[in-house]
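Coordinate-derived values only; no laboratory data. A quick note: this is a predicted structure, and the numbers were derived from the prediction, not measured. Cβ atoms are built from the backbone, for glycine too; each structure is taken alone.
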Structure I
Amino acid sequence: MKVSTEQEWQAARKELLAAERELEEHAERVEQRRRELPWVPVEKEYSFATEDGPKSLPELFEGRSQLLIYHLMFGENWEVACPGCSSLADGLSGTVVHLNDRGVTLICMSQAPREKLLAYKQRHGWTVPWVSAYGTDFLFDYGYAFRREEISSSGREEFDMSQLVREAPQWLRNYREEVGAPDLESAVSVSAGWSVFAIQDGAAYNTYRVYPHSRLVTPLFSVLLGLLPTS
């Protein structure tokens, strides 16, 4: 702890303010680059299990121009969802209507079957829509789920999952027990993150994806304000 006079504090605060403004300007430039990323067409057809029955990816937009998905970690053979993801999801319900007003549909998506999601959602009192990708390739195709052979043979570019499972740090063992995963491979079989899609002339496009290595996974409004395409 450093103790100073008011004058010294003001001088130090002035220096910090300049640095904060520089950081803010840099963040604005990064956000612009993010918005200018090319769109990738979704060429495969998917069918998701929703509370209203099966829906295709374009149907998940519900008539809006953008779709924001929070990939909530809930493996297909887990007993409960990730506690960290659940804490974040606690605050999502209140944002749905505000995003809808901006032409954005917000949903959660997990690998677990629909029945597990609905029971967990009711237990937590959530109102944010929650969709199951169980039985589809969607989460595997976009890097939010991993088949057992993928985990054992290699890893993601950010980290080596096979090494993680082999070394099995205590936090991973604790996490496996907490979510009720049958083994360590299952405990790392899904990933959290955000993905953004846009629809134009009936065709869906992937415009952005955020994975756990990014600090943008947790701060919700950084994601909302910085990732959504503007056109």
Structure II
Amino acid sequence: MRVIIVNARPKVITHNTVSVNGFVKGFEADIELHYSVAASFKPDAHLVGSVTALTGLEQFYEVLPEEEATMMKKPTIQAEDPRPYWVIPDTRGILEGKLHLLRGSGYCKDVVVLASKTTPQSYLDYLEEREYSFEIVGEKRVDLVKALELLASQCGFKTVVTDSGGVLNVALLLAELVDEVSLIIAPVIVKPYDTPLFAHNMMTSMSSFSMRLLSHETLRGENIWLRYACQTKTATNNLQE
């Protein structure tokens, strides 16, 4: 008898470019380098925080372009398309009226939204009318464990790379979901910002995590790329951005 083993969830890699003192803002990161490294993992999906996505759109566009009719339909996906999906937890619906900018960016196959039972119905209607895939996983917040299990079983995702800030990074750690930490250390020290690599206010009850160095490499511009396997995981909560 042939036995087929299906992964319960995808491999999760948190990937960030940070200053020497551990902040993700306050300096000009090498964006091309950041995403070329992220692409080297060949992810099926990028897990993007809703606040991170909104901040990126507001920084990129002075005026948000209007939604075109072609953006209101699910795009046709070719089997050989190497781009990842973008998976966005957005329980509050802060990206309502803006998701077309992500769908039409050319950097992803399409957008998948994770919601909870508290997500406004108007946002769910918006998603359904525009043929966005979405899943309701969780009561007040997105249950990341269930969400990733669903992405593995229904979408066949095997590798997910995060593209987010300190809140989602900690939430994944607390939920014991991080398999690998990828860091590009930029050669700069910045003044303290409210966007550290891991949100400090969420770490008060968190135990330490043992890491095993997988590799280290000097990249262009004196950036250092570090990869760590997450060995010891002790979590107390399942929090969500």
Structure III
Amino acid sequence: MKLCNINISCLHLQQLFDKTVPFKQVVTVNAEAIVKAQNDNKLKNIIDNNYSTIDGQIPLWLYRLKYKESIEKISGSDLIYDICQWAEKEKYKIFLLGGNPKSNTQAIEKLRNTYNITISGFSPQYMPYPFPKQHNTEILNKLKEFSPDILFVAFGMGKQEYWIQDNKNTLISLNCKMAIGCGGTFDFVAGTIKRAPKYIQNIGLEGLWRLIMEPKLFRVKRLLISFKIFYYYFKS
């Protein structure tokens, strides 16, 4: 099924727990991702050819308006808890990569205290993508030391998807079963940034709430970019 000419392949959470697929790259597709992918063929190909979910109330409404069928909203901020429950049951190890050091450390601590799981993480120094070789080697060495079954990557939309795609062979060699791009999820888990209440999420204003909580210019730009989803929806 396509939304704004972008393939949405994962309609239900249960699809992610299919053990017959040895490795899954999961892309939680919000309005920003849909707009970016219109002019970014690499990002579009990653979304189209992996496990892509709907993330965000407005894309969910538009999808249901077009297809009128059952689909679940699967965002990184919610998915991390579902995955931790699954990992606890399956004895899988989880690694949190990215985010700022405080959020990464506190998210690990909260998840470890909530679930009976083996979990670790690493917050590398900020670098534009593609990373310098030495920087990427440091990241991969951390992963090789821990050998995670499930990897959450919080580098921001686009950057995290490129990194997972570009390092997929290494992840597979480590027997990683799933890699998920999750944006600002670690901030929410850690509690360093308060997530929008459910009623704000349900009326599609979570992006505005995030701007109010973190009033920065890049958030204004992201919000304005996201609204272009309506243009691409009616154009398609």
Checklist entry - So distance in nm of label points 7 Å out along Cα→Cβ at positions 52 and 148, computed for just one structure, reads 1.4; which one of I, II, III is that? => result II
Next on the checklist: Tell me which structure, out of I, II, III, gives -14500 once helix-only ellipticity at 222 nm (-39500 (n - 2.57) for each DSSP H run of 4 or more, over all residues; to 500) is calculated.
Outcome noted: III
Checklist outcome for this item: Output -0.37, -0.93, -1.09, -1.15 (log10 I(q)/I(0) by the Debye sum over Cα atoms at q = 0.10, 0.17, 0.21, 0.24 Å⁻¹, for residues 36-115 alone, calculated) maps, among I, II, III, to structure III
